[in-house]
1. Name the one structure among P, Q that helix-only ellipticity at 222 nm (-39500 (n - 2.57) for each DSSP H run of 4 or more, over all residues; to 500) of -12000 was derived from.
2. Thinking of P, Q, which structure, once mean count of other Cβ atoms within 10 Å over residues 63-70 is computed, gives back 23.9?
3. Could you figure out which one of P, Q the value 0.60 for FRET efficiency 1/(1 + (r/R0)^6) of positions 223 and 319 (r between Cβ atoms, R0 = 35 Å, to 0.05) was computed from?
4. If Rg/Rh (Cα atoms, Kirkwood Rh) is computed to be 0.96, which of P, Q is the source?
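Any read-out appearing in this document is the output of simple, stated calculations on the displayed coordinates, not a laboratory observation. None of the values given here were measured: they were computed from a predicted structure. Cβ atoms are built from the backbone, for glycine too; each structure is taken alone.
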Structure P
Amino acid sequence: MIVAPPFAPSQPAWTRGWRLFLLLLLMATLARAQTFGNPVIEFDEQFYRLIGERMLHGTVPFIDIWDRKPIGLFLLYALAAAVGGEQALSYQLMALVFVVGTAWLVHAMARPLCATWRGPLIAAALSILWLNLLQGEGGQASVLTAWPICGAAFLLLRQIEGTAPRARLARDGALAMLLIGLAAQIKYTVLLEGIYFGLVLLGLGWWRGLHLARLALLGMLWAALAVLPTAIAWGAYASIGHGETWLFANITSIFLRTPMPLPDLLGELAGGIATILLLLIAAALGWLRMRGRGPVQRFIGIWALVAFASMVLMRSFSPHYFIPLIPPLAILAAPALDVMRRFAIGVTALAAIVGQILMGFFIWSKGDRETVDHMVAAIGPAPRCIFVLDGFPALYSETRSCLPGRYLFPGHLNGIMEATSLGVDPVAEVERIMATRPDAVITDWPLWSLRNLGSNAVVDRELKAHYYLALKEETGKGRFRMVWRRKPDR
């Protein structure tokens, strides 16, 4: 058994128990407060909010509004809207709870690796602060999967370290795999981590001399629990005659997307690595300071590699795809942060300051509540719905507009990478929507470099013939959010 180093008896009271929870909550609140109430933080979560809120009024994901994210994500957003009201702040507070829960588990997993209280606390703080550098300041799906993934990792680490009774391997493994299954119903990119965790469990059972037949039965049980939430989701849709609809949206369409052009892909990869580079250095320094912790060290290190491999598998390197790397890297960094005080203070201060600057920059360049209020006023009454070709999906929520179709995320009808993945021709769908004479059309300038030229041509033709520019709202320098109102019928 690997014996953890003794935890310093001088550990301050405010780093233990409920005081630690309140401290982490305060950290997370201060780190994210700049975004509270802003309905246009990131485009993805604007769309998740829309689906969650409309579910409260009978909308069924995949059938009435199309997307490929799993149903669990939308259920969380619906729950936030049901508890906190149909407003952006409700999902942002929900995300805050998930962030604090993740930080708590990062602290718990880092604690046996450090001789004092500093390393675990700073690792937990970095798990909060680094989110602001990777588009995780709101409710991105990866922010919400981190808590259950860390819960599963914590259960495995207890078994690896020998701090949990060996007799509880079956139970801890079952709970870990169920957490993986729940996380998969928030975002499917956790599947590779789930496979890795499952293999670790099988390895633990084999190493402890479990009979092969019993280990096989346990393996099947653990796998079944990991699959169970997804099976329930599919079964629910199959029971109402939409099993194929669920299957296409959740699985088939993923493989029909056109890959991002290589220059754009490499640009995103370089940007993501640059953003996480300092945390990688801290993790490397922590790795070098680990002694006598081979199994634990290997488990966390491979966990980080598997999280990165998930990005490669999904062929996407947007900043928020790097979020799953934060917990394992922060834990690996803890031993270095524990003893290298100046380095720890510098890293923490830099993450905090740059994070706030970045959030302020994005609010300036993307928009905020005032921007949305101006656009809503320009849109005015919309009995025939609005149509967001490019821009804020949150406008559907903020205007309480009816919905012009199933495909409401702008990137679906307006992005060239989705042209063959929707099950419909996006140009024909845009033709259909414009034929319904939307009261307002929302576009952005400059035009997106990866836009669908056919969809844009249809909208441009209709805007010239039947619409006038009601608002040209600048966000940042040279970026405009535009509202086009339909001309009165003659």
Structure Q
Amino acid sequence: MIVRMKRQSGVLMHISSLPSPYGIGDFGTEAFKFVDFLSKSGQKIWQILPLTIPDSLGSPYASPSAFAGNWLLISPDELVREGLLQKKSLPDDQRITHTKYPKIVLQQKFILEKSYDYFLKHGSADHKKNFKNFTKKHSKWLDDYALFMALKDHFKGKQWFKWPPSIANRDEETIKYWQDKIKMQIAIFKYGQWIFFYQYKKLKQYAHKKEIRIFGDIPFFIIHDSVDVWVNKKIFLLDNENKPLAKSGVPPDYFSKRGQLWGDPQYNWEIMRRNNFHWFVRRLRMAEHFYDDVRLDHFRGYQAVWHVDSKSKSSKNGKWVDVPGDLIFKRVKKEFKSLSIISEDLGYITSDVVKLRKRFHFPGMRVMQFGFGGLHDNFHLPKNFTNDCVAYTGTHDNDTTYGWITKSGKPPQKKFALDYTKVEKKEFAWKLIELGSMSKAGWFIFPMQDALNLNSEARMNKPSTKKNNWQWRMKKNSLSDELAVKIKKLTKSARR
């Protein structure tokens, strides 16, 4: 069976990168304006990065919870409009071009505390009823998450496996003690999740009203210092001291010559198989709640994963360990009758990974910036795209296309690219958008940075580096009617 995708196009733009007065993009007015822009541009897909809570460096791929939403995206203005915050409690205006995460965390915590206090004193009966219903409906993950985050604050950010043994090992009486001791802090974290879900639901519904789908992302691994590992130790490979027996990463590839050492604990696939992949199904169920279409990050990990020794400081010396991908996706297909899944099949891809993807009819990915290395048969070149793929000019892990052609690309590849496209450097990004739109790819997605022809300062992430990532923000008033008309004209010509 061959996947037949409806020809559509869309824009990759994470919510944190939207303009806002408060240092990070949020679920406020600018998010709704972006949906309007997509609609005016004739786009049908809004691709975002994971909606999970980012780490201290801003990465949504290193979250303390696989289920909780990123409360940093909560709009203070929307809280005021809903009668859940006084206007005098709003932060100062900070129209900055790059997010400063430590400052944003403190700011949003302050906002949530003020809002929760106001909610307790002045919240409407409907709001209080909805909050109560939310905590009951999501208790399976919410109770553990809120306790974990409150404990992290109490222990001043210390990793859970460095907490006192009784709480690190979840002694039942100790859990009850802490639930009572820090119950106010626990309640605030639950409240933050209710607000996140409430605000995001309004945005998603508005997107649907405009016939825009939300295309989201699920990271493959879970970080060690997470509520998921703390609560579900058996499904991870840990020793008696709760330390990883093997760490995650990838060997050298075109994203990084040195490879990447992520350091997350590896899954215990035998235990996962025995419980019929219950935790993974729950995780996908939450993703289905957030997104209309789901990208499985690091898809090759569902066929085999790169195990690195727990003491190693490099990813070069590792080994491939098989993963029961067939069993996982048979369970997924049985559980989810209509979930739309896209596989992120980039990096070191073997024939077994390709067979797994095709066996379950998951579209793959193509990245045009990768098409100019090698010969004309490179399957990342637009002339070689097929209907069963989602094609990109570049992803969140690539430099902007203008940055690539003017700065970071290798000279032979840039020469090939300019010869292939027959345009000047300043026109190169838009030419790739044209070629991708006109290609046979089922879906074509372009980052907002490329539509705006921005340079490397607008890059979202540089793999294998830790600093200055995930911070870019679009300037206010960047989304002109002229640009919308230009994109729509191309989209109609490409019959997308």
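1. Q
2. The correct label is Q.
3. This value belongs to structure P.
4. Label of the source structure: Q.
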